[in-house]
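Peer 1: Below are structures written as structure tokens.
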Structure P
Amino acid sequence: MKARFYGFNWSFSLISVLLGSMSVSYGQTSGPDWQIVGQNINPANYYGITVANGIIGLVSSPEPMKVKDVVLNGAFDTYGRGRVSNILKVFNFANMNLDVDGMRLGPKDIANYRQTLDMKQAALTTTFDYKDKITVRQTMMALRHLPFSALSMVEITAKKDCEIIPMSVIESPENLKEVKNFYSEIDRPHVTIRLLTSVAKSPSGRHTVAASNSFIFEEPHGEEPDVIHEDWDYNMHLAKFKKRLKAGQTYRFSVVGSVSSTAHTADPHNEAERLTVFAALERTQRLLQRHQAEWARLWQSDIVIDGDPDAQRAVRSALYNLYSFARESTAYSLSPMGLSGLGYNGHVFWDTELWMYPPLLVLKPEMARSLLEYRFERMEMAKQNAFSHGYDGVMFPWESDADGQEATPVWALTGPFQHHITGCVGWAFWKYYQVTKDKEWLRTRGYPMLKEVADFWVSRVEKGQDGKLHINNVIGANEWQENIDDNAFTNGMAKTVLGFAAQAAQELGITPAPEWANVAANIPILKFPDGTTKENRTYDGVTIKQADVNLLAYPLTIVSDEASIRKDLTYYGPRYSPEGPAMGWSVLSTLHARLNEPDKAYEWFVKSYKPNEVPPFGVLAETAGGTNPYFATGAGGMLQAVLNGFGGLTITDNGITQLKTQLPKKWRSLTIKGIGPQKLTVQVQ
């Protein structure tokens, strides 16, 4: 293996020169390595791709000029199944209609329908022909620099003389109630802003939700088309204009929209309109330029695989989705499905800390910090949860909602018994400090969290007749084994974070609680007679849902000698269920890569994503043959196989270091850019 590190430091003046010379056009695209193309689209077998900015997610539709869902991060209410809070599906403010010569175009009237996601610019472009009359090109994005706003750019080219009537539509999903629609015009000497706005209550009335949008015309003021407002019924209204086109003529306009709720601001109605006015007066070119600049900054941290185009596409897609679903300088976390829909009710699980967080920590520590802030702000609720269950410290819920309360449906035993989540939170906090060495953060955030996590485990253990301290009656990572004792991963994580809490105290000159080390030393890791790690006290070799014991070797280091790692891989690898979630296979890939078995690692790597891809964009379902994309948890696991497996990156007290690894035969080189706070680059050949 050859590895080289390169410093990365763009000066502000260079960035300014590059941005100042950037030309912006509706048709600008990136190279094929950055594109995911959906062709031969079958509406009956279609799983949308998402454009998101960490706050709003817009999920694509097989219907022309439509969006399937609009998801708003941080806004939850109790509705739907399970009597628990769900993330809100909010107003669809990005839908459009288009009439041509008095006829409404629809899926049956169009040809050459094609959708292309440009990952570099985080923009989805849809193109199609309508009969022999027009060609349409629409590019949609969730603006990265404006977290509550989205932009849609439309370009219509006439093949023959015709009349077009584009319509900007706001539609309410069924879950919103008391919908009120508004239309207003703000007239100024140089411009007229036309605001289409809807306001409603969430299902229980807990939140008010508002969305607003406006056309952006390219014509000078006074020459813009007249806009007409139509209020159709309680859940839909629109603004439209008419334009006659000559054969060969291309007409361009944009629609910008914003959405907000009382989960984000006290007055979402006015906020949505103000944000839309701001964006509309920024105009299309400035919006596009700033959006692209933000994504250029994000892509300073990238993974480049030479020799395997399919792996390159899959890995970049995984990065694109994690970057899209998370956002720095917030206190929002990641749900298993990100902002791609309402999967798992938008709740936060261990999926964040153990699967999606580690790649972000390596490539975007500032973004990873937001995920930790989500947990820190909900410590009081976690303390109450521990108190309610008879424990000390913090006990984080298995499914966490906006308030941080337990939001697992009552019929699922994972809520009261899957306690390893609390260890995962503590583990993630210490890993952040190892990477950043931010001692002020450790003092105000890291140590306060780790102390409470450690106190929880001290109160959680039970002394057995053997003198050991057991953790009984839990559900481990393998959820198919319920209410078992001494689960390997739970015990291993508890031992690990108790040690991390002591280290954090020492870093700050604080004497660690003496019981932390004593408890950690006496929590057992059970073994079979031949030395293979035993998943729990009563485990008898049955099929498992996902990684459990193998997590003790990675990402934990409880099992560290090569012989034991191999023994556990040999025993548990064949016991993984084909119906298990994607991230289980990525653990096997990472471990085989670290054992310098790159081709075996590559087999598991491919299995961690390829069987789970669904048409037409290859977005990831949770399981092979599944239909609930986008499974960001699986993306995080697959990225760890590349970063921490083939790339050899590992997080220690010395920061991010590198193990000696080998690449699979198919890969000529692996380049990882923008690593850690220093933005280093590693190349493996």
Structure Q
Amino acid sequence: MTRWRRVRDALAAAPVGPLAVAALAGALAYAVSVLVFPYHSTNHDEAVYLQQAAMLLDGQLFLRPPVDGAFRPWFFVESAQGLYPKYAPPTAVVYALGELAGDYRYALPAVAAANVGLLYGVVREAFDHRTGLLAAVCLVCSPMFVVQSGVFLPYAPTTMLNLAFAFAYFRAERTGSARWATIAGAAVGAAFFSRPFTSVLFAAPFVVHAVWTLRGPLRERAVTPLFRRRVATAGLGLAGVATALGYNAVVTGHALVFPYQAFAPLDGLGFGHREILGYEQQYTVRLALRSNAEVAWEFLAEWGPFGALGPVLAVLGGVAVHRRGWAWRQRVLAGVAASVLVGNVYFWGNRNVLGDLADHSDGLIDTLGPYYHFDLLVPASAFAAVGILAAFDGLRGVLDARLSDARARPVAVAVLLVGSAALGGVAASATAEPVRENAAFTDHYEVAYEPFEPSPPDDAVVLLPDPYGDWLNHPFQYLRNDPGFDGDTVYALRDHSFEVWDAYPDRETYRYVYRGPWSPYSAEPVDPDLHRVSMVSGDALTADVEVGLPDWTAGVTLTLESGDRSAYYTLDGAATRERAAFDIVVRDGRVGLDGPVSPTGNATIPLNGTVEVRALVDGGYGAGFSYGVRLPVEETADGYRALTPYRELCTDLQTCEGSAVYVPGVGPEGASLNVSVRAN
């Protein structure tokens, strides 16, 4: 009997409500990750953190690929020691812990649950238990929290560290515990290591409080318990700073040069000329104020607790606190809102997240929210909870004054139930739109990655296109290499195909291709395929090309290119044929066309790398389309070698050059393209 009583008492004392909300948040984060973002989001930084997490699990700070230029992941910096990410490792450590537990995705619900639990603790310290519990609910009812908790980005994990700092700091002040002060220092130091500017903005109001309360001990020159707590917090916090600087020294070679600065020196804080990867802008104070005003408006109107209703509730909460009188913890939480809003003006990323200033639908803010302001969810949730409780308490007071206890209580319960349902509906409606948009993008990704389902080819190398430049995982962040570049499937950029072929002679080689423009914002997904790639070598090479000609064909002109040299031909008798065949011949250091073609100048040109032939099928009056054949070829000591050619059918000049892959049955009636390569 005694044992059961102890169990009962323990359950009664347990924070069942906060644990239930935290469990709900974790389940929601996992569901969003699996159902909405199975192939990750439109922010390709996810692949950076996951690649970094895999490196840390292998005990690596640098990637050392077998072929230079063929394996550089998105946002990785080149150095003499190898490739390293532009981001610090704490976020990647969190995701690596998920993989140790069984899957990277397991880290996401853990972070979401931790954020909810820690927010409850922070708000309970600043207000009371029921305000903390309702604040936790408000956080879960924030569209940005729901979306960001389902992706592998740094904002939710960094907020987890910031909340751990805030909770430990408040607890240390209430209990006088040096141990909690030490935990606070460790948490803020880890947050600084993760995202320095984010942690500084969050911690600024706490620092102001800490310095203000030190006036007495400093004036009296006394080593008081408060002074010891400040030393403990500052000491561990500075240890985090030292760790960050030490990491800088290891990877960039300079303690004061952060990896993101090494990647793009002008991509940082401040006004004036800002630049990253060829994109540059004059980030003026006026532009900063306008951009941040729009970002803040997006947060208030769509992404905070309960969407547009959240700011109203938070203002109501602020008014209620003001009437009761501000406690210092409440002032600090309000200060976080001010420091985040004001401090972000100094960071030009808040301009870039908007995309077009006149239309945010092309910016990442449209699908992922104003994520640089993620910490703003902390005070927004806290004061929204205060506002809800103030409204309910006010209504209950009115009922108590006008109705008897027997009538007031059921009416209050009914209002509570109806109000809860209404708030839940508002939250669901606010969250539904960004979830729906991201799910639509995922539908496109699902089609694009179909050739890799249910699993990529084993013991294979897959050559990937580069629609956004010479990067892996940008945009194909779902297709990542193991840190040792020795996984079951290895991914490489296609422009280095011969070097990659030589680096993996015992693997099958494939080429990932697609038809259509690669963009999740397109009306239709791409048509993808995975082509087997083979090699042919010999003293001379011939590529046999056969094209279909629609019955409206008036003529066909052919352009042959290799390097910067070109030759031009006409196809003989094109208007009277349904199909035509010609050869691309590589011999004696030159390349030319053979068959029923007539050159309009030189019949051959010097071989200088990849050979490309474009056949323009002209129907007259501006109508027509073009075929494209690209033959990767290089000269060797024994002659020549070539890989399986690329085939294209271009009906739209905006989708040529890599996104016009020939798909049988697609294109004008009568169109077809077959190519084979043989050694002579």
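Peer 1: Supply the structure label, taken from P, Q, corresponding to distance in nm of label points 7 Å out along Cα→Cβ at positions 344 and 536 with the calculated value 5.8. Please report the intermediate quantities before stating the final value.
Peer 2: On the way: P: 2.0; Q: 5.8.
The structure behind it is Q.
Peer 1: P, Q: which one has helix-only ellipticity at 222 nm (-39500 (n - 2.57) for each DSSP H run of 4 or more, over all residues; to 500), as calculated, at -15000?
Peer 2: Details: P: -9000; Q: -15000.
The value was obtained from structure Q.
Peer 1: Out of P, Q, which one gives 18.6, 56 for Rg and Dmax of the Cα atoms in Å, for residues 472-647 alone as computed from the coordinates?
Peer 2: Details: P: 17.4, 57; Q: 18.6, 56.
Going label by label, the one that fits is Q.
Peer 1: One of P, Q was used to compute Kirkwood radius over Cα pairs in Å, and the answer was 26.4. Which one was it? Don't skip to the end; give the middle numbers.
Peer 2: On the way: P: 26.4; Q: 28.7.
Comparing all candidates, it corresponds to P.
Peer 1: If mean count of other Cβ atoms within 10 Å over residues 64-71 comes out at 21.5 when worked out from the coordinates, which of P, Q was used? Working shown, then result.
Peer 2: Working: P: 21.5; Q: 17.0.
Attributed to the structure labelled P.
Peer 1: If distance in nm of label points 7 Å out along Cα→Cβ at positions 304 and 480 is calculated from each of P, Q, which structure is the one that comes out at 4.3?
Peer 2: Working: P: 4.3; Q: 3.4.
Of the structures listed, the value fits P.
Quick note: the coordinates plus some simple rules give every number you see, no bench work behind them. Quantities reported herein were computed from a predicted structural model and do not represent experimental measurements. Cβ atoms are built from the backbone, for glycine too; each structure is taken alone.
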